[in-house]
Structure I
Amino acid sequence: MRIPHRLILFLVICLMAIWCSESMGGESMFEIPHERIIALFENLDLNRPGMEEVRQPVERKNWDKACHALLDYYRHSDTVSWLRKSLPAVGEQTDSTADTILSDVLTQYTISGKVPRLGNGRLDWNYQGPNNDREWCLAVNRHFHLKFLLDAYFRTGIRKYVSGIDAQLIDWILSNPYPAKKHVTDPWRGLEVFHRLKFWAPIFYNLQHEPALSDEARLLLLSSIPEHAHYLLNFHAETGNWITMEMNGLAIAAVCWQEFKDSPKWLDYAITHIVQTIDDQVYPDGVQKELTSHYHRCALTNFEEFAALLEKAGRPLSVAFNQRLQAMWNYLAYSLRPDGSSPLNNDSDRDYNRDRIRAAAQRFNRPDWLWIASNGTDGSKPDTAPSCVFPWAGQAIMRNGWNADAHWAFFDIGPWGTGHQHSDMLHLSIAAFGRDILVDGGRYTYVNNAWRQFFRNSAAHNVILVEGNSQQPGPRETLTPVADEDVIFQPEFDFARGKFTNGFLNIDSPVTHTRAVLYVRYRFWIVVDRIESETPKNIQAIWNYHPHCAVQIENQSVTSADTGAGNLRIIPVSPLNWNIKLVRGQTEPEILGWWSERYNVKEPCTTAVYQSRIDSTQIFAWVLLPAKGDVPRIRVQLVSAHSDAMELFIHDEQQAAIQITIPLDAGKPAMRM
């Protein structure tokens, strides 16, 4: 019997419809590339308890039902319980900053810009902001702004903020396919991969019962987790704060999404590498080897977050790991300025860490940290003197107490650092009577231009230039701590000395700079400099005042003169004839006289430049006299100056006269009243 062709065609169409209905669950409601759905389920451990309802439709290739089952699993599971939250009540008060984000206007590092949309309607995730700064672009790809929208939703209960998260998650994942290779400048750089995982985890779990986060966004996010983990597993940095963050991100992927087959491997790998790197990148004195307080805090934060996550996963880290964390906190506590901020050194911002140290003091039961952070109102006074040294980092902290008006100084005699370095060895910062006076210039920008060069080079620091040239980069790290005889703390004084031997840019002949700093407690600092050179050289001594200081020249001294505030007078002591000028906010013929409190923010500051010419090796000194209000005039007499030491007599009508000998090469200082 011959079957008509039309009947055969009809039967084929019916069979295909039945097959499609069985394998796809009817018309697909997910506008997601089919290969992403397949890859998602291939990466899941479908034999995991609780995944039975997911495994069955996957085995039948019924992808829609499998997707619904997977989303139901996450909605009704108790996994990652610490991130699951009850939804807020719907409010009426909107959040103006969140509304701005919904209009594609983002603010990164204090700079606001509207992210353009491409012809297909998607955001341009490679837009570098109004200043053409790739750091701005990278920050956008970290998804800080999605975390802000999440917080705004829980403050207000307004669902449009979740809808904004939903749209941007879908946009980002579809716009940025995984390249499966190492990147250093685009959305798939390691730090951005880590940050997205850090922010995606609370988004995914906080909003499990919020319908404004679409199923499509949830599935796309889940499909992207193995890609993010693959990047961190295979293309991470080998050292520095980067690997700390990248391994933290890998652990987040492993602990927060344990349903993936490879999550045990991700977690084991992360633990092995982060335990190794905390030993590799942190000196025995607790200072992270980049020697940059901002990135020290960054690395410490990620080490702590990693440890806390492992506690939640039932894999607590060793006692030794937690002891190293405590040593890192100890550095932040004992280097803290009286106003609660950390040293502004290398590529740092002027980070306010008082509240963080208070919290750490509670966690580690350290009442001495609480005393420091509270200016002596809480906790217990430290058993040691207020001054201290971190001998591996080569950083001496000189101070006369813990109160808000205390004298505080930061003296750098250590190595260059393993990252984020500035040419600033022998730099000295001073704060007194509640404010900064002599300052480090800060970082301002990572854009490779003249501003970046200025803030990294020596002229933004309180050091000596030779023929107007900056120090050359020095050794990145040290194998030995500062010698005991080079840092001495006594009840009456603090003393530290260091030597820069790496030479100066554009100077062929060898030139070295030795500097010793002696702090007579409660009174003043004496700085003794020696420039060693076999040929004549022009030298410039740089002293950068804080922008708020009103600075003036008085004969050969320079002083700040702000009524009722902390001030400081610079008194040169040497046979040299100094030519003095004050520079503020200069851009031509060279940049000079600028200060940056944080990234992308700069303001003019007054820089005192002492210039002279030396015929050969020369020793000279400075008395740095702080006071509240008017700085008194004191008499300083140069008793003797040899190549290896200087002796001074200092007469102050209000206090006892002092005769001081300060050695530069060996031996201890001597002070006679």
Structure II
Amino acid sequence: MAQFEIRAREGLARLGKLQTKHGAVRTPLLMPVIHPGKAIIRANEMISEFGFQMVITNSYIINSHEKFREIALANGVHALLDIDCPIMTDSGTFQMYFHDLPKEEIDPISIVEFQKEIRTDIGTILDVFSAPDVGYEQVERDVDLSLERAKMSVGIKGEMMLAGTIQGGMYTNLREKSAQQMGKLNFDVYPIGGVVPFMEMYRYTDIVRIIQACKKYLPPDRPVHLFGCGHPMLFAQAALLGCDLFDSASYAKFAESGRMLLTSGTVHLEGLSELPCECPVCSTTTADDLKALSKDERDAALMRHNLYVSAAEIRRVRQAISDNKLFELTSLRARSHPALLEAFETMLEEMNLLYQQDPMAKTSSIFYTGPETVNRPEIVRFHNRIMDRYPYWETDNILIFPDSGGRPFSESASTIIDFVRKKPPQNLIVLFLTPMGVVPWELEHVHPAQQCIFPKKVDSNTLQIVENRLLEFLKSMKFKKIIWFSRESPTNSILARLSEMTDVMVASTASEALENVESAEIKENDWIQRKLRVILRYQWGEEAAVLADKGNLTAKISKSTGKIRYVSQDGHILFTMVPTNGLLTPTFQGGIELLNLGIDSRYIVRIEDEVREFVAKGRSALAKFVVTADSRLIAGEECLVVDSEMNLLGVGRALLSGEEMLIFKRGVAVNIRHSRDT
């Protein structure tokens, strides 16, 4: 079983750790392809000079050459390549396709046994490659034969990690069939094969559909390898779709034809007067100097350039996942080529998997990159959760405040906020209408309400989506009057459409807007209870919201920001608020209160009793000890960890989804923040 664990995530991308016999590697990772006989850049240079963690070579080529075979059998493939880092070996599937070799050229069982004998870290089965132009019936036969070979191979892998490749050509239903059947077998890595011809023909949209079809059915605790994906312009999008491993022979193939890889595409050296790169090769020479080199020297220099660019991009992808910036990086890369942008838009059409896996409780800012921004998973989830959990659906007055969201609402709408604090929700609801959608005043500080940076002018597609979200919200409301505070904001243009559908009272100043709200005062600090009720319900559902009605609950408010700092009961702090995302984190006593209120089971994780004392002392709850977890639990949510008798042991942030907690056998399920004995 693959020793794979998740450390951080965004969308379907995983910042992970894969343990092999030759050490652990960080994912997403890129493996340069090493030819054992004609590598201009040696394997050990790949590690020392370029920072790669792992390489891939071909067991068929090694087995076909007596000199290579003898060294590998006697001393191992690591001795053959003269490195001590993890090595993956391919089986020769692509060579059989590319060179049109006869079926009997490679025996599927013998090649797996050979990979075991040369002591590779990760071997690969001999699957059947289906070209893009092959008909459906033939591709289906290829899939069935690959599955037959997979079943034979997985039983003989021994201690070697083995990769089971998903095939199916361009037919998504065959990809789904292959992924479903292969996913039931005990493979350690799942490569998605047969995509190189699609890349060569710039059919990136087909690649997106292929990845999406496969990811639906592959086990989440195993890394996914996109075979042959070696161009850096595609790494970000493939990672966002859930690919963990990549391999590249492109650095050599492109160099041999005088081409340079860039994150924005490919350029021909012959057409350059300047070198558009800051890598060590390009920063120490000129285009003319490179052209003047001999063919071998020029190839070596271009290979180094291609490797530097590729290695930097995969590091950039890992950092982007850590910073929750991968969606933005993908958006930028997608605009490098029309075919890549089309693929990106295709990905946006089927976002369910991204919505399900994208974590809660992010803290990073969101920069507008185009019309796709308003459909980012965290923004869509914010809207959907409001529609599902906002408690105040009946009021006399709805005041709509168009806002760019560029500054805290406390600055742009201080008069409005001071006013709404004095009113009960039955009298007044304030909605900030930003380019990400509707933000009820009570959730003004919850991510991503004030973390989105939009320009002063927003595209029409975004405005249409915002309009739809506003209308959906209003359709659920019972109200007497809508007051629109007309002001300079991208979303102010929605007023014209809204006025066509219903009566709207338009005001041009705050005083004019507020004078239309009938008088109905509340106690000075009741607004805190109102806001707490909404936040508690937003995070944990209606059961938790009951806590806001307890008379002995008090809150400490920051004088500088107006945000809740912490919530206490009888002198004991129950919740603190994360200032960067506006969400509550329970203390252990807060967890007790939530448990006593009968919080929804989706927020409760039960672990084995044998480790309860470790968790009670503040140790992380590991996935392999999780007994029950609700499939609705989202990574990033605050949850309660209990034993078999429902005794609370600790509270913390889920690192995995509930479904993943029951599948993963390695890594942390819940990072404990507060525990019984600490």
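Every read-out reported here was derived from the displayed coordinates using simple, explicitly stated rules and does not represent laboratory data. Here the structure is a predicted model, which means the values were calculated and not measured. Cβ atoms are built from the backbone, for glycine too; each structure is taken alone.
Observations on the structure shown:
- Entry that produces 3.8 once distance in nm of label points 7 Å out along Cα→Cβ at positions 312 and 496 is calculated, selected from I, II: I
- Among I, II, structure where FRET efficiency 1/(1 + (r/R0)^6) of positions 64 and 128 (r between Cβ atoms, R0 = 35 Å, to 0.05) as derived comes to 0.30: I
- Answer label among I, II for the case where FRET efficiency 1/(1 + (r/R0)^6) of positions 152 and 568 (r between Cβ atoms, R0 = 41 Å, to 0.05), calculated from the coordinates, equals 0.05: II
- Top of I, II by FRET efficiency 1/(1 + (r/R0)^6) of positions 120 and 624 (r between Cβ atoms, R0 = 41 Å, to 0.05), largest first: II
- Structures I, II, by distance in nm of label points 7 Å out along Cα→Cβ at positions 48 and 616: label with the highest value: I
- Structure (I, II) behind the derived value 17.9 of mean count of other Cβ atoms within 10 Å over residues 304-311: I
- Source structure of the calculated read-out (Rg and Dmax of the Cα atoms in Å, for residues 168-527 alone, 25.7, 86) within I, II: II.
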